[in-house]
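No value in this document is a laboratory result; all are computed from the given coordinates. These numbers come from a predicted model, not from an experiment. Cβ atoms are built from the backbone, for glycine too; each structure is taken alone.
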Structure P
Amino acid sequence: MKRIWLVRHGQSQSQSGESADQLNPDLSDLGGRQAKRLIEPLKDLNLDLILLSTLRRAWKTYQLSEAKASRVEFDSRVIESDWGRQGWYASILPVVTPEFAEPDRHDAWLKSVDERATALVEDLIDRSEKNILLFGHWGVFNHIFWAFTGINTTNKLAHATTDNTGISLLEVDENGYRFIRYWNDRTHVIDLLE
């Protein structure tokens, strides 16, 4: 069984109103506390690979979660949705990432979120790693959900949102059947919810 965990970042400073930066804000104080609450649910996952959004709020959530894997890579396919705005991230490029993970090799910043999500899901299913964790954002996770399930997104009537540090688990069995084991589990932060 292949397992793909999705973890949304903690609350950002743009969500808390501390920053007007909509593209690459840092975590808020609450976001940092939420991220630290991920230590317990993620500690025993025995991960082969962690993929990190190259946006600050996601990789800082990873750092605070203390999640461990055989390999950790930055992956620009996991950045937040472009919300239908072509070139949305152009103004912050190139983004410099810390050296605690392998550098991004996809350069997907200016690709549409649908294109990124579809390519990522195909890649994750084809990879040899069995236990993979992504730290990213609700918009791209919504598109990953659509790509994983094969939902027709023409009318975009259904959305799979995730809350800050919500944990979701997708599985693919040896016959290629796909399962959504759970979506947006946030029991680890229930007492921090407003």
Structure Q
Amino acid sequence: MKHLFFGLMVIATLINMAFTYTSNGYEPGMEAVDFNLKNIDGSMVSMTSMADAKGFIIVFTCNECPFARKYENRIIALDKKYKPQGYPVIAINANDTFNYPEEVHKEKVKRANDKGYTFPYLTDETQNVARTFGAMKTPHMFLIQKEGDKFIVKYTGGIDNNFENVDKVTKKYLENGLDELIAGKDITVKTTKAVGCMIKWVQ
């Protein structure tokens, strides 16, 4: 049953790819444009609004993708570990809510409450932020560093090298990059392939 479920998800992902867009998005070293998106509590959140942060772990994610769910606890752990060091998580859901009702506001609120999210869970209603970033998957990670009044992309891609089992992870791409960044070092691995479901684009 598990293999059948993932098989169906792969088919759905391939179908969605046929309706996706092409965008280069951000690469490490580029300056990111700030956004201003609504959180599940109704407040508006931007990178500028989080003035005490040194940078951000931005993750494009969603409610229904099995890959996103596999990584959910790891994303929560990242926020708990790195927010005190100045690098909070900001989660952004850009999925089409008309054709995917599991992504509507009340379901995002429920998911965040059920899992005990410790970070903002924003809605990219127009999908413009996802397109600007070049986000394609859920989850898709972007590590941002504040440099004066600029937001510089330092890493893009996946969280680690094993979505199925955290105990079998041998390469923690995002954590390793963050640790190097915090230590004042150049990030060794700046880009990896994000593994997950395709973002559900509005047709």
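Listed values, structure above:
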item	result
Origin of the derived value 3.4 (distance in nm of label points 7 Å out along Cα→Cβ at positions 87 and 183; candidates P, Q)	P
At a computed 2.9 (distance in nm of label points 7 Å out along Cα→Cβ at positions 39 and 71), which of P, Q	P
